[in-house]
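The next part holds the structures, each set out as structure tokens.
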Structure 1
Amino acid sequence: MFSVPYNDKAAEWYCKKQSPICKDIIKDELKKTTNADEINFLNDVQSSLEILLKGKPKALLDIQNYFSEKYGMNSDDPYGGSEYFCDVTNKIFNYAKLSGNKEFAYELAKKIGVTICPYCNREFINTIVIEESEESRSKCEISRPEFDHFFPKSKYPLLALSYYNLIPSGHICNSSIKHDRELDINTHIHPYIKDSNDVFNFRSELTGMKDGYSQYKIDIATESEKVRNTFDFFYLRDIYQSHIDIVERIYEIYNKYPDGEFRRLVEYFKKFDMPIVETEEDLLNILYSEFIIKDADKEILGKLKQDMYLEILQLYDLD
């Protein structure tokens, strides 16, 4: 939903760490079999290993399609009906081993460097490691993001260790909502794939009054079907409605200082030569400081706050 920049340096580091482990397993498995199909499969995995470990999303789908056509390994039949392919694929691409290696998982999360869940923009996923003792140099891992498999490992086991298939995410989006439900890059937003057509803005809608207070609804404005599908997939309309207080707060400020009152206040500061407010922008910065966001991807609910501020600006007659 919110973009994550490609990090080829981190992907290369990851590949160099994982590749020898995978190759050793393939080497051991080749020693155990004389079956031609099994040998061909292992050789194909080995020759495709670099792509499988550090390929970008579309390249991952291409290599998945290759194995699907040759061995029948697709989302409906992840192991091509072969018990051997099942066993050996799970050995080579053992995600449980990666996630169970606490130090490596934390190092990977640090190198990815994402601090807010890209699916929802509302949950911190900072990687925090502290030194317990300077003398012992022991480390204490506090927190890190979960790694969501955009292409579920239960359906795409060949992609279980693919760097660009490991999306740093929050617990709610990964474990409570997505699980192993399948997303499609043709119909949903992939955090690593930027598309200039997949833009959206939050917008508010006044739905009525209750006990003298305005009632609002949060919705999105977009022409992108992929955006709408992703919002529906992660229940983001319902989730964001729980943050309606943000809309209420910004409109409360506007209702106190609508356009006419805002201009009178600017003129008041100018009249008494108060440097704290010399321009309209100065006063906007004071009144709406909570909602003036420079980088929405790096602040909790940053996109919602940013869009609500832009919505409010439309109500002022500014030069």
Structure 2
Amino acid sequence: MNKNKQLFKRQLPLQLMVLPGIIFMLIFSYYPIYGLTIAFKNYTVIDTLSTARWVGLENFRIVATDKYFWGSVVNTLGISMLKLLIGFTTPIVLAILIYELEDGPFKKISQTISYLPHFLSWIILGGMVINWLSTSGMINQILLGLGLMDKPVNFLLDADKYWMIAVLADTWKEAGWGTILYLATMAGIDPTYYEAASIDGAGRLRQIISITLPHLRTIISLNLILTISSLLKSNLDQTLVLMNSQNRSHAEVIDSYVYRMGLTQGDFSYATAVGLGVSIVSVILLVIANQITKKFNEESVL
């Protein structure tokens, strides 16, 4: 006990540095958990958390029979699976391509350009996407110039095209930022591996397959676990910017549905029930993904 007190006194400056972070977590992460009780109550704006009437699982029953909610689930899973296929693999490929470039101005410029979209909000990028996809936008002009279209169309008014538009736009925004961890990992690879492989006659593609990718296995597995656990989460900012009355049937995702039901229509109990259910499923997906990844790479287990 005395040793612990002495250790605490020696580390007091470090303890004081951590204290604000602990207080922040308690206030903004743990204290709001009490608000989840709204999901089991009939809460209105004139009630308090303690005076609202308990209704048990009634809100969850309504969620289970709501066709609009299940429509948002289908859209969320569709967009998330496409992002898993395209958005997850693109940073890996881009990172390898950047890593294979010779050190110099071109490599630095390529990295900087790929990072830039991440630092712009969806208000800015969404406006650019809306402009590019309009009837007078850049995409229509290119396709008309190549003779691939007879007349211009507004792509964002076509609900069937929304999923791919959302995935490609999100990949464009985040792919460069997603390369950081992979580039940092590749920077730590012993260059003698490549030298030995080159002496043995291995080309660049073989070196990537036999040396680079195996060294990226741990970080790829970790990112895959986190990506799978967030399959039911979608980019709310992007959805609110790109969604319109014409593409809503394919654009409405769970997050935007919760936002609309809770803040717009004031049904806080229903929105909380949806959010709680999604969070529980996300935790289950996290555990499953972790167990699956464990079979391939012990080091990547959380």
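Please state which of the structures 1, 2 yields 2.0 when distance in nm of label points 7 Å out along Cα→Cβ at positions 204 and 236 is computed from it. Among 1, 2, the structure yielding 2.0 for distance in nm of label points 7 Å out along Cα→Cβ at positions 204 and 236 is 1.
To which of 1, 2 does the computed value 0.20 (FRET efficiency 1/(1 + (r/R0)^6) of positions 4 and 180 (r between Cβ atoms, R0 = 30 Å, to 0.05)) belong?
Numbers: 1: 0.90; 2: 0.20.
Answer for the origin of the read-out: 2.
Computing Rg and Dmax of the Cα atoms in Å gives 25.2, 91 for which of 1, 2? This value belongs to structure 1.
State the single structure among 1, 2 that was used to calculate FRET efficiency 1/(1 + (r/R0)^6) of positions 20 and 108 (r between Cβ atoms, R0 = 25 Å, to 0.05), giving 0.95. Working through the options, I get structure 1.
Out of 1, 2, which one gives 16 for relative contact order in percent (Cα under 8 Å, 6 or more apart) as computed from the coordinates?
Details: 1: 16; 2: 27.
The read-out comes from structure 1.
Supply the structure label, taken from 1, 2, corresponding to helix-only ellipticity at 222 nm (-39500 (n - 2.57) for each DSSP H run of 4 or more, over all residues; to 500) with the calculated value -14000. Derived from the structure labelled 1.
Just so you know, all these numbers are worked out from the coordinates, no wet-lab data involved. In this text, all values refer to a predicted model and were calculated from it rather than measured experimentally. Cβ atoms are built from the backbone, for glycine too; each structure is taken alone.
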